[in-house]
Structure 1
């Protein structure tokens with residue numbers, strides 16, 4: 001049997017245009033998510049900060065400060081508070097520059113225990129002219145309200161996925177994708193105008209609706225425009241570029257957000273959301289050239305008035321013959337989404353436990369980037385493992401694997417894997433992820449692709465194993481740099497299959513409805529999962545809670561038993 005050649009040679013100019021536009025829409029979509037997670041702590045600090053007049057601050061007692069900031073009553077409510085270092089006089093010509101470090105409000109007896117009372121220290125921010133003073137919220141309040149905002153965002157994501165999924169079948173994929181890009185861009189920009197955590201959360205809900213809707217419309221559009229052989233590879237590429245969106249969001253955040261010890265100017269997080277408006281410009285470029293797929297138009301125009309009403313019929317997802325597809329897709333998504341949002345995105349907290357709060361921010365930024373690098377190769381690898389790779393590329397992948405393994409050994413010899421060489425250790429971690437990519441590709445070459453069901457089973461086992469190893473055994477700084485890329489590789493494996501599998505489950509008239517439902521209904525569960533993980537912390541340690549929560553992947557393994565196999569099957573019509 002002759003080698004058919006690379007899949008991308010089957011694409012004409014318009015197919016490339018659709019793939020690029022859909023990929024950019026999803027890339028910017030995911031970039032918005034990373035902007036949110038990166039800016040959330042700073043946003044919560046500012047939106048929850050309490051303004052205090054300097055004259056009131058000078059005569060404030062510990063009891064008054066506790067009531068103002070929502071803290072437990074201190075041991076001595078009448079004890080005076082203090083500021084360290086003391087604030088310069090309001091008329092000081094140097095302004096905030098006179099402060100050597102960020103000042104702290106010291107509330108005596110508000111921490112520790114009655115037997116061992118300790119002062120509570122809360123950071124403060126001051127305006128450049130020293131006229132305005134604000135006290136930042138306690139970390140536990142920042143985390144709790146931040147968790148609420150994240151849950152609201154996920155609920156919006158799920159709601160948008162359901163709503164725009166139905167509209168994608170009724171109104172068209174191209175129109176819906178353009179609409180969702182506009183929605184998430186506009187409300188991302190409006191997030192920069194937030195004045196409280198409530199309207200901030202409302203903007204995040206509306207942004208989430210656009211984020212959730214874009215994936216279903218874009219995936220269905222690509223699936224219906226691409227040739228059959230090229231379809232899974234194009235959809236895998238679409239999903240893998242989500243990791244690039246995460247990396248881009250991290251780089252932008254790293255450039256814009258100030259250092260943690262900044263004395264003032266803590267509002268830079270708003271600039272991040274203004275950057276999030278940029279994807280709206282994509283609409284100007286794509287609206288005139290993007291057209292609805294021939295598959296969808298044929299169904300829309302040929303069904304007649306009576307059957308035409310069934311385009312995007314939500315109830316049809318739960319009747320024969322599509323009920324099995326819906327249950328499988330929903331369960332697969334629930335396992336992966338809950339695992340990622342409930343555990344995978346909480347590596348900064350684990351890193352803080354290992355290196356301490358002083359180094360957490362710096363190392364977490366690098367770790368997130370390494371996790372995204374691993375995710376890119378994981379999503380790309382699972383596509384080749386599931387669908388197969390041309391036998392003619394066996395030599396290419398074998399040489400690549402041998403070269404990367406040699407690089408791994410060289411990095412170890414020169415100090416990779418030790419705390420004294422973090423850069424080499426980071427390269428070692430990324431190189432290990434690339435090694436796994438070539439290994440998956442070789443298996444795909446020899447087997448011709450193991451199919452969707454077997455790939456999901458492997459993905460869930462790998463994700464569970466990675467979470468167990470990282471949360472139970474990663475305890476040293478040098479381990480972070482090489483373990484996190486592999487962690488990203490494993491936990492994002494299921495997501496590489498979602499973009500391929502979900503559009504294959506449904507006919508044209510239900511494709512975006514079904515894809516949107518399967519991919520996004522799990523967000524409702526993930527929103528609650530954020531608080532379940534916190535409740536587990538009352539019984540288990542943080543590390544133990546993550547391992548217990550990761551048993552959600554077992555649910556995904558159970559679904560493999562009844563999930564339909566769609567490899568090499570043409571898309572269902574009608």
Structure 2
């Protein structure tokens with residue numbers, strides 16, 4: 001007897017997790033090492049100035065989350081629904097909007113630079129270096145905004161390694177050019193900013209490589225006026241991530257000013273290390289989320305809730321392991337970590353040891369709430385996902401920082417972070433429970449899985465081999481007859497599945513037998529048969545790409561003509577074929 005296996009989803013999760021985590025590591029580690037290099041090659045004041053300008057980087061993240069991650073999520077869902085044209089439209093609109101916003105940022109920076117820097121820096125000693133750094137970063141908007149946005153689309157197009165390489169190359173070049181510009185050319189903090197932009201310019205060359213590749217599935221297409229509502233749909237899909245990052249900008253601004261007011265430059269140096277700690281754990285959180293979002297998006301488009309359950313289990317296991325490890329490092333080794341960022345002054349070390357130990361426990365909550373937010377966003381629970389963003393970015397953290405800092409000074413700020421993450425998780429669980437209770441039976445469990453309808457469902461995983469092909473045919477025939485199909489209809493479904501499994505096995509001959517997910521739904525008017533595998537690009541039902549698959553396909557050719565609809569799409573490196581049979585017209 002067959003049953004649904006997590007093997008195919010787990011394998012795809014692992015395949016994407018390493019490149020996406022490397023992407024996160026390259027971005028966050030680039031920021032951390034950048035801070036270390038600036039601290040060692042210039043001074044601690046320069047490192048603090050770079051930290052003060054973090055809201056500008058967060059603004060970029062807000063925009064590419066909104067139209068990059070939001071657009072890529074919709075592309076995954078559209079592909080799961082086999083709507084290739086919609087996927088192309090979303091890709092085209094996302095790329096165009098991000099380029100337009102880049103030009104707008106440059107124009108604004110030319111006229112309002114001093115005002116923008118004054119908004120994020122209220123310390124006279126840091127204003128000049130912060131202005132110098134900001135000027136270069138803002139002028140580099142076309143590369144620093146467009147390249148990360150394109151990475152999301154490239155990843156969802158089944159190219160996780162290329163997407164990771166783009167960010168990896170960008171950040172490696174950044175670090176190398178830090179040393180070149182600062183040490184060789186003596187450019188100071190100007191050189192640190194220029195190195196960051198240079199890295200993304202080089203990363204853009206790999207984006208061009210993607211555009212030139214023949215096997216990419218996303219294309220630029222003409223956009224009509226009636227297609228413009230997709231912009232709103234895209235923004236809604238990326239809203240939680242954008243709001244999270246936007247509020248992170250506000251939170252960073254408020255907390256930076258509070259830290260400077262309470263602890264001065266010493267407090268800011270310690271807080272900069274705490275921010276780098278968040279960056280460290282975010283490398284793994286973003287890797288898990290960037291793996292989960294396109295995978296869950298595709299599964300959601302197919303309404304594959306069992307597959308979503310498998311993907312979630314993998315995501316939370318990874319995030320919890322990374323968070324606990326981070327807590328152990330920060331709480332157990334605060335002095336070496338402070339020294340890594342040139343925080344060696346006795347006063348700063350005395351402030352930093354309790355800061356890192358208290359602050360570290362917030363990282364577990366960061367990982368859980370971050371993953372949950374993107375999960376709910378992907379399933380289009382926009383209000384819940386945005387609420388998590390509001391809780392983490394403003395509603396809980398800001399009052400706690402202001403209240404506890406006024407009562408306990410700097411330690412109050414560190415405790416505010418830990419308490420706010422714990423409260424965010426508790427409130428989120430409560431809101432999910434309320435949504436579940438008010439759904440009228442639509443959802444089940446706190447993760448809000450949709451309850452299956454009254455339709456009969458057969459959902460299993462088989463191996464791509466002859467024995468399993470025969471067995472799945474027999475099982476589907478029995479299932480169909482038990483579910484009210486005529487003997488002829490049940491035999492048609494069983495034989496089509498058997499032929500498809502055989503064709504997949506033949507086309508991938510020479511490799512180990514593939515895992516193939518087979519799903520059959522008996523609807524009121526139709527019969528849906530779906531097959532998913534991770535073999536070579538191949539449609540198991542149509543006659544495409546059959547040069548090496550053999551010649552005896554008369555049976556499936558006849559069955560294909562009987563079918564009401566046949567759709568094939570390759571998503572995230574998976575072959576997805578769906579056959580729809582009309583129960584009324586089928587024999």
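All of the numbers you see were taken from the coordinates with simple rules; none came from a lab. Here the structure is a predicted model, which means the values were calculated and not measured. Cβ atoms are built from the backbone, for glycine too; each structure is taken alone.
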Value 15.5, calculated as mean count of other Cβ atoms within 10 Å over residues 69-76, assigned to which of 1, 2: 1
Structure (1, 2) behind the derived value 2.6 of distance in nm of label points 7 Å out along Cα→Cβ at positions 245 and 389: 1
With helix-only ellipticity at 222 nm (-39500 (n - 2.57) for each DSSP H run of 4 or more, over all residues; to 500) derived as -22500, matching label from 1, 2: 1
Origin of the value 4.1, where distance in nm of label points 7 Å out along Cα→Cβ at positions 197 and 229 was derived from one of 1, 2: 2
Comparison of 1, 2 by distance in nm of label points 7 Å out along Cα→Cβ at positions 173 and 237 - largest value held by: 2
Highest-scoring label, criterion being volume of the Cα convex hull per residue in Å³, for residues 53-316 alone, among 1, 2: 1
